[in-house]
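**Q** Some structures to go through are shown next.
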Structure I
């Protein structure tokens, strides 16, 4: 099959190296390279939980962003001019797309070392600015194909079918928040198509310039823009997780997030009313994580690892803000 797919993108002379799957991964991904230099990312999706409409909506959004100057890894049309190709194999429809290889590298692959001699504040600012560009353009976006809405997936009928009754308190905690989310205002300034997984695992950093290039819009969904900002907050805690003093941890996080917001506001705005609900949106990111853990476990036919979800579940049930990051930690 891979030779047939390579023909769709004129990659016959390219070496296609599979990327090892990560926990929760939905797709087969290959790095396609020619002489180790010119690179593309080939994605093959065989799960049956999404439709061609979903993939078209994702890739059309990426193309729109790229054509309007957003720093994203663009989608490459096939020889047929399609952003999404389909192949049927053993009765299953397989969806294929090719993407540019993002310039730079994962910060984790550099041991989370930023540019030598440059303050991390530049990095924090640039993450906010990059997200701000995407959101600014999303506010103007008028789709041909449409991705699903937050409440299309996150509703109690689905939660009840996914999470066993043994997690009664967890389901009650999720239900309380879903009720509250339905009271939030939705307009073109605060609600639109968001990345929904904006974190350092889904963008490369050019260590020569600090520029960021975003990829993997596979989870993009219509949601509050504040979700992506809250997601950035939760992924910023790693910089300060070894600080034992909870007051200092939160002071560091305040500085981190204010710098992110400075970058974000250089491109678009976020209302004070939305920012006041940061902890509620952090809970939304935790719910997304918990739901994803149960979905991944269901695909494997097993229960989620309590060690993985225990803290998240506890914080939701007991209404502990910031995922517990501001609490006193027990002595080691």
Structure II
């Protein structure tokens, strides 16, 4: 058995997990910082970094106790070292380096976005190991900071083929939720309100960029929602002037316009590269409308799709440990000079 402990501190979740043989989750300890950042309507990097320092040692202890896997049985230490908020990354990378050095255990740096694509291959049930995907695979990461497409020849041979040119889909959800008075974070609140609305009541723009593009853009959609809710000058009325049904219609129409480009870009990528499977990950992959759209697209092309269980959609360390198993098997370990990299 190969046991890997992983540390996740890229943004506003502190997480530690231990995973066996790349799929069996023995522990998955997560501390969310949502309450710390709610009053600001978004993540404050300095606050996030300090919270990681406060929680990380406790979560390492929790993960070890939950897994019943002593530190002496660990085969490697993995850590998300890119991309993310650099102050947050430094906390996790420093902790992972310290553990690897003290335990004389291999250190494995993990790209956080690549790890999201592994979320669908994790399980807590020792009797049901997941079936690995057919390659080449098309990867879709949808989160607060990223909307990206990837070409995977394997779990360790990954290249980006599309990304947002401005705002990410998750940011668009959060900003629209703020405009609707739904608070932060906004994804789940918008999805709940959208169930009561008419998705075709408002014709919000669907940004496709040029005819061959695999990139995304959400800044225009955010602006369109603001003008619709607040008037063309952005301050002519407030949400108090709108009926509950009008607000629900706005949420539903926004969600439709946000998800529509996903389907179109998936189809373009499938037609261009002939992928044999689709992998999805990231916090927005918890959205039912998006999951349904991806599944329909996969069905049309006759390929399997892998989407994470809801517990593994948002940032977690289990996905890092799972991916690290494949890097360790390939001999891809890192030195204690592993850098924390904000962007990739």
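**Q** Can you say which of I, II returns 20.6 when Kirkwood radius over Cα pairs in Å is computed?
**A** Traced to structure II.
**Q** With mean count of other Cβ atoms within 10 Å over residues 86-93 derived from the coordinates and found to be 22.6, which of I, II does the value describe?
**A** Answer by label: II.
**Q** Which of I, II yields 0.60 for FRET efficiency 1/(1 + (r/R0)^6) of positions 214 and 230 (r between Cβ atoms, R0 = 35 Å, to 0.05), as computed?
**A** Traced to structure II.
**Q** Where does the value 19.6 come from, among I, II, when mean count of other Cβ atoms within 10 Å over residues 134-141 is the thing being computed?
**A** Working: I: 19.6; II: 22.5.
Matching structure: I.
**Q** Still on this model: Starting from the value 0.25: which structure in I, II was FRET efficiency 1/(1 + (r/R0)^6) of positions 38 and 158 (r between Cβ atoms, R0 = 35 Å, to 0.05) calculated from?
**A** I
**Q** Name the one structure among I, II that FRET efficiency 1/(1 + (r/R0)^6) of positions 118 and 238 (r between Cβ atoms, R0 = 41 Å, to 0.05) of 1.00 was derived from.
**A** Answer by label: I.
**Q** Percent of Cα pairs over 27 Å apart, for residues 166-293 alone was computed and gave 24; which structure, I, II, did it come from?
**A** I
**Q** Next question. For FRET efficiency 1/(1 + (r/R0)^6) of positions 94 and 310 (r between Cβ atoms, R0 = 30 Å, to 0.05), which of I, II scores largest?
**A** Numbers: I: 0.25; II: 0.45.
Going through I, II one by one, FRET efficiency 1/(1 + (r/R0)^6) of positions 94 and 310 (r between Cβ atoms, R0 = 30 Å, to 0.05) is largest in II.
**Q** Okay, next question. Between structures I, II, where is relative contact order in percent (Cα under 8 Å, 6 or more apart) highest?
**A** Top value of relative contact order in percent (Cα under 8 Å, 6 or more apart), among I, II, belongs to structure II.
**Q** For the read-out mean count of other Cβ atoms within 10 Å over residues 6-13, a value of 28.2 was computed from one structure; give its label from I, II. Before the final figure, lay out each step's value.
**A** Working: I: 14.6; II: 28.2.
It was calculated from structure II.
Only the coordinates and a few stated rules stand behind these numbers; no lab work does. No experiment lies behind these values; they were computed from the predicted model shown. Cβ atoms are built from the backbone, for glycine too; each structure is taken alone.
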